[in-house]
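Multiple structures are listed underneath, in structure tokens.
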Structure I
Amino acid sequence: MLLPIGDDNLDRKAFPYVNYLLIGINIVVFIFLQSFGYNLNFTYSYAIIPAEILTGHDVVTKSQLIADPLSGQAFELPGLQPTGIPVFLTLITGMFMHSGWAHLAGNMLYLWICGDNVEDKLGHLGYLFFYLLCGVLSGLSHVFSTLFFGQDLLTPCLGASGAISAVLGGYVVLFPHKRIVFWFFFFVFTLPAFVAIGLWFLFQLSNGLGVLGGEQAGGVAYAAHIGGFISGLLLVKFFKLKITR
């Protein structure tokens, strides 16, 4: 398995308070509010529901009885729950929730490796606004692609992947030649950011094009990844310009 494990931080000047805060919030939400992913009532209340964003109205659905094809046992899958905040704010709450440990760990790994360097260039507040804005834009990318391609508007979307995709987009613009360290079985090697992140984006694009017009593969919202990445590419220089003035 090809796994990123670090990058070159020798030129980083500031301590990445905001990046570590974002990582901490994601972990706290997953453990204490989502109960390690088992609190589906909370998750289905504050995840992004495309139908809610498109109409501006909260959607509540009934629970369903689902049969496990392996064990034959039936279990109750909660329906969409009442949202205790304006539904448009789920574009923010949704980016701090995850479906499981693997989902959380993968996202936080990429944020830990790349986010500190982007924060160093944008400044603490600039990086926070960049992260949140691009996360919202990535969520909207998912919502409108779901509508355009006729997918299920009631399927919840959650995770930091869209915002982190924007961080990767910003990273490749700001540090195209910075070396990212990878681990592959018994080998450790480095690749320049424009190669490593470029290959990652091509993977998202090819998989996204493969599922657009049908159901999402494995529950992955590729449109959010693509939208977030493009948002990061386009906006990072604007935020950097604001800081350097």
Structure II
Amino acid sequence: MRAKIVAGNWKMNKTYGESKSLVKELKTALNGVKLNNTRVIIAPPFTNLQKVSKRTKDTVIEVAAQNMCAEESGAFTGEVSASMIKSVHVDVVILGHSERRAYFGETNESLAKKVDTALKNNLEIIFCFGEVLEDRKSGNHFEVVEEQIKKALFHLTSDDWKKIVLAYEPVWAIGTGETASPEQAQEMHAFIRELVAERYISDVAEEVSILYGGSVKPSNAQEIFSKVDVDGGLIGGAALSAADFSGIIKAI
């Protein structure tokens, strides 16, 4: 049975003091909540990874990094390596987020290299992809998503996929207040699962968790998560509020 996952991407938000407060509030909000095969993951900025990791130790909350360099080490000023992430007891990394693609020029090819480096260092990957509004309006959204997945992930072995979580994020629905309808989310998630099944054995497709990301909030989470191929969410703005994030967790 594939895991349900609610992951919160804090992006470039929260100082160390603010991170401490949010983690404390979140731990209180989740106290006594029965998660029933649901994983809770938060991704603070790099500066807070170590402290947040320590403060969530022995709790249900896992910690992820928001990005990493494809190189193992060297003269790459400002970058953070996979081994550095592992050294602060963090075992999950988000790769391919639409903001990394749009603002920092990450491509399917460069992400394939990051994926390989992450797996080499035994990091689990939340791999993001999705179409912009122009692609959706032109009807090319399936082709765009297919290309993003195939070029970055389809060189992997079936065994590698045990470390992959997929996160479909329609770019037009991120931080805009717009949300794909539950039916649109299900349609794309079913397409993605079938795509993986065609490349690998059906067990790989059935076991991979596929998250939805795009203006999920407590008021719409339950309807989105009720769809058979939607296994949870990659949450942005709502993850910065313990009340909202815990509400989304409870909705699943």
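Read the figures in this text as sums done on the coordinates, not as results from a lab. These numbers come from a predicted model, not from an experiment. Cβ atoms are built from the backbone, for glycine too; each structure is taken alone.
See the values below:
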quantity: Origin of the derived value -12500 (helix-only ellipticity at 222 nm (-39500 (n - 2.57) for each DSSP H run of 4 or more, over all residues; to 500); candidates I, II); calculated: II
quantity: Highest-scoring label, criterion being relative contact order in percent (Cα under 8 Å, 6 or more apart), among I, II; calculated: I
quantity: Distance in nm of label points 7 Å out along Cα→Cβ at positions 2 and 162 - structure with the largest value, from I, II; calculated: I
quantity: Answer label among I, II for the case where Cα Rg over 2.2 N^0.38 Å, calculated from the coordinates, equals 0.94; calculated: II
quantity: For Cα Rg over 2.2 N^0.38 Å, for residues 170-225 alone computed as 1.39, the structure of I, II it came from; calculated: I
quantity: Comparison of I, II - label where distance in nm of label points 7 Å out along Cα→Cβ at positions 34 and 146 is highest; calculated: II
quantity: Which of I, II leads on volume of the Cα convex hull per residue in Å³, for residues 154-201 alone, largest value; calculated: I
